[in-house]
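Some structures are shown below for you to check.
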Structure I
Amino acid sequence: MRTHSINPWDQRYGDAQYYYGTEPNDFLRDHVRVFPVGGEILSLGEGEGRNAVFLSKMGFKVSAVDGSQVGLNKMQVLAARHKVQVTPILADLQNYQIREMSWDGVISIWCHLPRDLRRLVHQSVVRGLKVGGVFLLEAYRPEQLEYKTGGPASVELLMTMSELRQELMGLEWTHCDEIIRDVHEGVGHFGKSAVVQMIGVKRESL
């Protein structure tokens, strides 16, 4: 008898409650003006849609990639509630091809991937940005394992600024920081956290 594995993210997003809340990530909200006005933005690992809906409300054309159909369905409900549109893309980032020279912005908010896959995705991000396009990331770093207030339990999925600089060569960094800050996003993120925050601009075609 054939059985189908259950997507753990479908399970996490299965409740009516939004696991990470419905408000945008603080770092994204505070730096949203770095993106070209009205541009096309791709969100990696968007989840239930809070960041994509926020960007759409700000006048951007947003496409959101996630491996959870349940999460994307909730994103569409949230988008309808705010009377905006977001293009959903159901895909595992291992198989998703980022179109080259196509995006005015790409965001990665808590999108934690195995190290080898992350390198490939980040290389694709650089190729996928138009000249003048902006990449914005916030992620947990290894010190987060001491805080246990959200994020992966495996150090392999966590990021450092030095690793990200190598993986995202071709961008000019306008913001790079490793800080401890309070993160309160739904029930998923709930307190003092060790994070890395980065904003990079693609200045020339590669």
Structure II
Amino acid sequence: MQRVRVTWTGFPGAPGVTTFYCSNSWATQLADIRTFFEALKPQIPVNVTITYPSSGDDVDPVTGDIIGSWAQTAPAPTVGTSAVVYAAPVGLVAHWNTNGIVAGRRVRGRTFVVPMVSNSSTDGTPSAAQVLVVVNAAAALAAHSPGLVVWRRPNPLSSVTAGSEHPVVSSTVPDKYVVLRSRRD
């Protein structure tokens, strides 16, 4: 399984990192991940840059150990295009749904799209148009990327100690803003 770490810069609290896991060719997956963020750039502030890696780790999904690495030419960065006001720790979240069940629970992942511009409806929730941009981008990534996976980390305190990878089959985006906090907050 390959780990792809995308870096966000240019906003208060930066840098930020978005991590994806892939079970097939990282070259194809990296292009799909860039397409996902390119679709979102009208909702990302103009001073924010999303940079893609030129290398990353191969990870054993069962143990979490790094077992190798990958390298390629990095795609061009994505730069936000919106000049609308934004709050640095606020955005939306895409949930990645799988068919996996481990220890009686569904395996699900998520990607925070933070920061995003403030484009609220009258009740304080994101506008339908803003949510639709993320819904469409996430659905396209889930449908076009059969190699995108959610990694369930190994947990020695659980009855199921081994880690596992689960293919993403669909996505959902709740109609609410999320706040992303770091350990530094």
Structure III
Amino acid sequence: MDGWLENVMKKAEGLDIVFNAIGPRPGAAGYATPATQLPLDMFFLPLTLIVGSQFLTARAAARRMAAQRRGAIVTLTATLSGGFVPFMAGITAACGAVEAMTRSLAAELGPAGIRVNCVRAGGMPETRTIQETLALMARTRGTAPGEPGARTMSTVMGRPVHLDDTAATVAWLASDAANGVAGQVVNVCAGALVS
């Protein structure tokens, strides 16, 4: 991570923005597996991969941004951490941990001019992760994707959030237009959650 960031900084003459959207494949991480059947290593996989990667990325970026006295770090979670979704214990725990870590990092790094915020995104149906998760969830529930009981959330907008909705919010949080925003978890979920 450090070597890669050094290379980026040389080419770009600094480091202003960091965004990490890492996540495991749903089947490998036991998404849609009842907690009573979820092996401990599968429960920990999203925590290790997602929270660990978000921490390492933020730490490496913060070291460089602090020297510049500016920067924006944007983390990513899912609406799972703000709702009641069964069969998703590991990823839900990881999302909650990233959100808590975001607030802690914001408090620590804010005095150095680094803003840290989190985007809590709703399920974006055009992504492979959501397509695979919905198929696994339908199998667990004994339904087909799209049947009643297969969906886990409705939205006030009557539509799901899309990838470009989430990307626009990440870009805004990383921009100077959001200079007064720090330590926040911003819901981008077409109104599925109220915070």
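Every number in this text was worked out from the coordinates using simple rules, so none of it is lab data. Only a predicted model underlies this, so the values are computations on that prediction, with no experimental measurement involved. Cβ atoms are built from the backbone, for glycine too; each structure is taken alone.
Tabulated values for the structure
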item	result
Highest-scoring label, criterion being mean count of other Cβ atoms within 10 Å over residues 88-95, among I, II, III	III
Ranking I, II, III by distance in nm of label points 7 Å out along Cα→Cβ at positions 48 and 104, the structure that comes out highest	II
Value 16.2, 54, calculated as Rg and Dmax of the Cα atoms in Å, assigned to which of I, II, III	I
Structure (I, II, III) behind the derived value -13500 of helix-only ellipticity at 222 nm (-39500 (n - 2.57) for each DSSP H run of 4 or more, over all residues; to 500)	III
